[in-house]
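Q: Input: structures, listed below.
What follows draws every value from the coordinates through simple rules; no lab data is involved. Just so it is clear, the model here is predicted, and its values are computed rather than measured. Cβ atoms are built from the backbone, for glycine too; each structure is taken alone.
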Structure 1
């Protein structure tokens with residue numbers, strides 16, 4: 001197995017990559033939007049009502065916003081404070097992967113599962129582009145671990161902690177948490193035949209703990225929506241927040257009602273998985289296939305050397321979410337811990353049973369992935385966004401030398417697979433966090449304009465816009481939402497500023513509104529990268545402008 005010193009050194013490097021990501025400017029739309037929603041809670045001292053700009057927000061429950069608001073209360077309103085709850089939840093998920101891997105297999109599988117989880121690409125990204133998924137994933141796998149521990153050991157505190165974790169996960173994103181927890185545990189119960197654990201007074205205590213855990217969120221929904229049936233939410237009146245979160249939410253996403261349909265591709269999550277679990281994707285696919293073959297061979301008869309929690313949970317959840325008409329890549333994050341444990345168990349079995357041929361083949365695959373990462377890193381640093389400071393080259397050269405050293409180091413192939421896979425993640429995300437994202441975010445108009453506003457000491461309470469177009473990054477970094485005003489109202493205002501895009505600026509001009517100062521910044525939808533933008537010679541052709549003009 002991998003030595004403790006090597007293991008904790010890799011964990012330390014992973015933590016450094018996560019910390020470097022905390023300093024990156026928030027992305028539009030969701031990260032900046034959710035940060036603004038939490039900021040509003042703190043500024044208005046209102047932790048009951050959820051708002052998305054001027055609109056009341058029913059879509060997701062409160063926990064993510066409460067945790068972000070708590071972090072703002074402690075550390076101040078800034079982007080690194082917003083990311084703290086997600087990062088802590090991700091390390092809770094990693095520790096839960098360790099605990100569940102140890103429970104189902106052994107300590108070595110648990111340690112490797114934690115490392116695999118923390119270095120999966122979508123997990124790293126979820127702590128940069130922070131939505132609700134990091135908190136959701138952390139509490140979901142914590143609940144699965146604790147409740148599985150109760151099934152195996154009948155521990156009272158395990159079922160209590162598991163019920164609490166389930167309540168926190170449900171309060172973060174709703175039914176999907178209970179679906180993943182329930183399916184995973186039912187798969188485990190059906191395989192181990194330990195149904196008797198359900199017939200215990202401890203289960204009643206767990207139900208009570210769960211009810212208490214979700215009660216703050218339900219009470220907030222009740223106050224905002226159930227008490228006010230006259231409110232029109234997404235075109236409907238009489239909306240019950242409690243009924244929505246217990247029933248309507250997931251069915252709306254499955255049908256596309258309320259959110260729209262963005263994909264009818266039933267293989268969407270399969271080809272999405274090919275990149276979200278990098279650099280471990282190929283290993284995970286082999287692990288899944290190997291486990292399916294083993295169960296077919298055993299005819300699904302119980303064998304103490306196997307577990308069905310991860311395979312069954314992954315398979316059933318994949319099938320269910322693939323039928324949803326509204327899909328996004330980060331919906332897979334909640335099953336990443338199950339994939340991490342399954343992959344770790346496969347790698348450990350190859351090592352334990354000395355399957356040299358398979359290990360050598362997989363080592364070749366991981367070398368290929370590292371080579372692709374190596375090339376991408378060089379393209380980012382020397383072509384897409386060239387280094388502007390010499391220290392960038394020095395840091396990159398040192399990092400590459402470390403990677404090359406471990407590529408050439410003679411050690412067991414199993415250790416090399418793990419080490420090189422982790423270094424693939426570290427190299428790629430280190431460059432992304434410390435160079436690519438900071439360079440990319442110079443083209444995010446809202447955050448760039450906020451810097452202009454701060455540098456020129458422009459009063460944020462005098463900034464207006466003429467449409468309902470969201471301005472999340474500008475709102476967050478100004479620590480004040482941009483006010484909305486009509487063109488007619490602007491004609492009567494003096495000494496104010498207007499934030500506008502090209503079309504809105506033209507409307508100002510056509511309305512005979514004059515201005516005496518103008519600032520402009522580049523604008524690009526950075527979460528929708530395209531080839532022309534990545535080519536320095538063609539980048540200007542796909543950029544837009546955002547303007548801030550002073551009406552005198």
Structure 2
């Protein structure tokens with residue numbers, strides 16, 4: 001007797017191409033700010049999550065009021081690049097709907113929080129007018145494809161960046177339900193045109209992430225993705241990609257069957273045709289062999305380990321019709337963003353703006369609005385939650401410099417703060433057990449005197465925090481990682497390397513702030529006194545503390 005599928009599997013199969021009863025939820029159910037239970041699953045495929053303000057749950061429950069429901073909308077922006085007109089549209093939409101805050105995510109896109117149900121359709125229609133959409137930004141499908149963000153990494157960055165759009169288009173669901181439910185409001189397509197040989201009516205067992213790295217930069221944390229593509233360059237020519245499979249960070253507290261895993265390189269492809277074919281068929285293997293019973297064990301990493309890396313590779317090669325070439329050599333030497341001004345081989349200027357945890361502050365937002373009005377740059381979201389202002393002509397650079405000065409945008413911050421990352425967590429994420437985005441800036445402020453004490457202010461130690469073990473802020477590949485376990489408590493993770501090629505480990509469990517600061521004081525002191533020449537903090541901790 002076969003095992004019973006998880007409830008989400010039945011919702012997908014019976015959803016009529018992800019339509020469900022979404023139109024009824026939005027147009028008819030005025031008694032609640034939420035959508036119907038099954039539709040909570042389906043809105044994810046359209047780039048939305050149902051949330052509520054957890055800070056106000058007790059107050060509203062005491063008044064016998066429903067939870068204060070709202071929605072988060074996340075855009076699909078392959079490679080993270082939009083033009084000035086699209087930035088202006090996003091700015092104006094955020095001012096009209098939601099909280100007004102723009103949040104840059106770790107997957108090179110932007111999301112809006114606090115949208116009410118009746119605002120969903122006009123918001124999506126406004127994005128559609130700006131040629132932006134949220135299709136497949138969430139849900140059990142391939143999500144936003146990310147790529148190393150700074151064009152100066154390579155003269156052929158544009159060529160590699162274009163793979164993000166090609167892969168995103170290749171892996172889009174065929175259903176037109178997004179347009180039918182949220183834009184046109186009525187059936188405009190024949191269902192027969194929606195046959196989907198990739199997703200069928202089951203879609204994938206779980207979410208799926210793809211990252212493209214351009215050595216020497218690993219700013220996308222390529223090995224944390226279900227598929228990681230590593231561009232192999234020789235004499236500024238793209239030779240192809242090393243392909244890694246099975247990366248993923250999410251775990252579940254108390255469930256030893258869940259674990260973080262870095263991707264395994266299975267070989268090299270030397271043409272675009274082979275690369276896209278391999279990517280596509282990796283998804284079909286996951287579709288057919290992935291766990292559809294227990295969603296906690298349904299990511300590609302568990303499928304790879306169930307089949308074994310070699311077993312998965314063999315199944316994949318049968319489907320693609322060719323064998324992979326051996327892995328080609330490469331080296332990562334950086335993961336941070338390149339802040340400030342840099343010029344590319346064409347003489348164009350790029351300015352990387354530090355956006356702490358991706359939350360665009362009011363003064364930054366005004367600066368960016370005025371810059372976009374000049375239409376002299378594009379806007380590139382980085383995988384580290386920052387923003388690159390790109391393609392600026394030499395003659396226009398002075399205008400950007402003047403705006404930066406006018407709005408007092410350039411501020412001195414420690415290297416630790418520049419290399420910090422946090423997920424949204426409380427109050428809106430339903431999974432959060434502890435604070436992250438609202439708390440990490442405060443914790444960094446308390447760590448900075450310790451950095452000064454040991455003359456480490458300019459040491460680019462990575463620090464990351466999440467409110468739960470789901471890993472959205474990628475804490476498991478940080479030198480200092482903090483994973484929420486409960487109110488004001490975190491598992492202290494230690495020993496990740498600086499370039500994202502080694503997982504960290506739990507050093508201390510359920511630590512409070514005072515315990516964290518005490519431990520960091522001791523660790524930094526030992527690091528300064530005991531490190532080897534040119535040894536990074538993460539490598540020192542792995543060698544001297546964890547071994």
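Q: Work out which structure the value -9000 belongs to, where helix-only ellipticity at 222 nm (-39500 (n - 2.57) for each DSSP H run of 4 or more, over all residues; to 500) was derived from one of 1, 2.
A: Label of the originating structure: 2.
Q: When distance in nm of label points 7 Å out along Cα→Cβ at positions 47 and 183 is computed for each of 1, 2, which one produces 3.3?
A: 1
Q: For the read-out Cα extents along the principal axes in Å, a value of 67, 56, 54 was computed from one structure; give its label from 1, 2.
A: It was calculated from structure 2.
Q: Let me ask something additional. Quick check for you: by distance in nm of label points 7 Å out along Cα→Cβ at positions 175 and 215, which of 1, 2 is greatest?
A: Between 1, 2, the highest calculated value is found for 2.
Q: If relative contact order in percent (Cα under 8 Å, 6 or more apart) is calculated from each of 1, 2, which structure is the one that comes out at 12?
A: The read-out was computed on structure 2.
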